[in-house]
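In the part that follows, the structures are each spelled out as structure tokens.
We did not get these values from a lab; they are worked out from the coordinates using the rules stated. Keep in mind that this is a model prediction, so the values were computed, not measured. Cβ atoms are built from the backbone, for glycine too; each structure is taken alone.
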Structure I
Amino acid sequence: MRQPASAAPMIEARDLKTHFRVGGGVFTALAGQKPQVARALDGVDLTIRAGEVVGLVGESGCGKSTLGMTLVRMVEPTGGEILHDGQPITGIAGARLKAYRARAQIIFQDPYSSLNPRLTVGRIVGEALQIHGIGTRADRTERMRDALRKVRLPPEEFEDRFPSDLSGGQRQRVAIARGLVLDPSFIVADEPVSMLDVSVQAGVLELLDELSRNLGLAVLYISHDIATVGYICDRVAVMYLGRVVEEGPVRTILRHPKHPYTQRLMAAIPNVDPLVRRPRVVLEGDVPSPLNVPAGCRFVTRCPYAQEICRRAEPDLLREGDGRTARCHLYGALAGTPVAAEAAKDAAAIAA
């Protein structure tokens, strides 16, 4: 595993918020009601360095994809700050925003709907070069072909083919080539292998890992599959209801999760060793609605260790000596209490 910790931060989110107004039409106004606000992101801090792959995990509806789209400015943030290579890009517009979007690309989940079926592979990959007015026609053709070579699709074989002629794995490689053709420094990979056969997932993951290492790309890898996160990522951030609740080196988090939510995500991974028995842990209920975020700790409605302080106050983000952060009262106000000891015992059983 590469060690990019000494590299400079390429993308930073500081107290990033993205809220969506729900309702607010004419009838709502006539009734004197205020529109509701869905707090999709509600104070996210995240740093990704050049050459680093950071995994983002969590249940559906926790804000993972919203974070990715906000970082590339497909969705406008409500508050907070985004820095790219040390420069603020939260409020930029016009030519500066267009230039940033050339440096920050996104790979979508579905390789079947994210590619225009009427265009050839060559036109799909080279279209961004034309939009940004880069080079001559010959220059754009050569850069398109170079991008296809990087994803192991020989241009002489693939540039004149249509998406319907390709397998799922080949389509996703075309999507990756389209993201690479502008020489970005930051890529959001939003569940790029979830719709692919297991037999081709490893090849796409290996390609992303290789490109990040060789090209110095900062990659935000969004996934439900914690196993693939462990395969490709350097660090992992666990998200719950619009906030990061635990973050740290991937091996540390996956082997010894501290936050009760992370522990239950880890316990849900099937165990393939028949000689190792882990306790069956069930995560009760669903993620609460971002329209009605619980008071105090956001995980309080589902946490088996919830105490009164968890219902009253949101826990601070605590930094641990092993390079991780965790947002939980068990390691702050409740440290040393019987409930913290019980949680530690359960965590050890899950880690085993």
Structure II
Amino acid sequence: MIPFLSFAKMNADIKAEILPNIDQFIDKEWYVLGEQVKHFENEYASYCTTQYCSGVANGLDAIIIALKALNIGKGDEVIVPSNTYIATWLAVSFVGAKPIPVEPRLATYNINPDLIEAAITPQTKAIIPVHLYGQCCEMDAIMQIAKKHSLYVIEDNAQSQGATFNGKVTGSFGHINATSFYPGKNLGAFGDAGAITTNDKELWTKTNTIRNYGSQKKYYNDLRGMNSRLDELQAGLLSIKLKHLNHWNQQRNQIAEQYLTELKNVGDIILPGIAQGATSVFHLFVIRTEKRDALQQYLTENGVGTLIHYPVPPHLQKAYADLNLKQGDFPIAEEIAGTCLSLPMYPGLKKEEIYYIASTIQAFFRHA
């Protein structure tokens, strides 16, 4: 059986570094917002080429706190991708604002900058580009639109730590940016964790305050904040994993290259495209085919794990029934949802395993 995701190789790479860190964590008896968090925040800010970073509890909180720091709330609109994980929309809803979906480019799955301006209204306050599946969005165009209309940009780079556009890394373009370190991410914690990056000192101070009950000094509360803090153990482990991230991302690209070679011109498969100027760190390797469901079943029967990212776009989820959006309103997102399939993608996936996956897909189409 080839699983969709395995941490075995990554954990083996760092196990000798992890165990002493856990011992130190226990011995220090300081578990929240201590030296390890500060150390990781400095390292991750440096990795993202930003001045500041705030560690938080998870990726959803990271977007919520970023929106709160920008004073976005009731009556405001925020442009979001129609093709994304629902967390992007949920964050906007949780602060009382309204998500305004914009369709992706079908080739890259990322938000189409050419369609953004048509969605802007006097209520629009921000754009949240999501660097989906590992590929950086076309950020130069997005930033130009934001500047023209005096909008904030909040990057969601939960799936793309290390990807670039025209040489600039994700998490460094926007006014304030959010990421997740959920275990399955390219830089994943051993539990939930997230972070916010920015070059704006005032926003950084505000995010640090919001994440800690609205307090900068214990028992003195300046804002109506929340409890969303990166803990010391996860920060220490993330610091170790961060040192390996570029190497692991390189392995993901090598796996993607083999997939691209082995699956070229196979059946009706549409392979992922990369926008000019963009790079991908292949958090996921997503193909599309009209025979998606049958292919997924065939792969399962032949010992290959797959997932669908994502089977129902946000506008068709019950959670957003109040927006009165219907089937056909966002046909590109719906087409992706109906045809996409994510193949195994993780450091440690062997060449012979990739060949087996590709050969199994080829066999399916020979008999389809």
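With distance in nm of label points 7 Å out along Cα→Cβ at positions 113 and 289 computed per structure, which member of I, II shows the largest figure?
Values: I: 2.4; II: 3.4.
Of structures I, II, the maximum of distance in nm of label points 7 Å out along Cα→Cβ at positions 113 and 289 occurs in II.
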message = Of the structures labelled I, II, one was used to calculate mean count of other Cβ atoms within 10 Å over residues 209-216, giving 19.8. Name it.
response = II
request  = Compare mean projected area of the Cα convex hull in nm² across structures I, II and report the one with the greatest value.
outcome  = I
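Rank structures I, II by Rg/Rh (Cα atoms, Kirkwood Rh), for residues 65-120 alone and report only the one at the top, that is, the highest.
Working: I: 1.05; II: 1.00.
Largest calculated value belongs to I.
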ask   = If you work out mean count of other Cβ atoms within 10 Å over residues 89-96 for I, II, which one comes out largest?
value = II
inquiry  = Matching task: 115 is the computed value of volume of the Cα convex hull per residue in Å³, for residues 241-320 alone. Pick the structure from I, II.
reply    = I
query = A value of -10000 was derived for helix-only ellipticity at 222 nm (-39500 (n - 2.57) for each DSSP H run of 4 or more, over all residues; to 500); which structure in I, II was it taken from?
reply = I
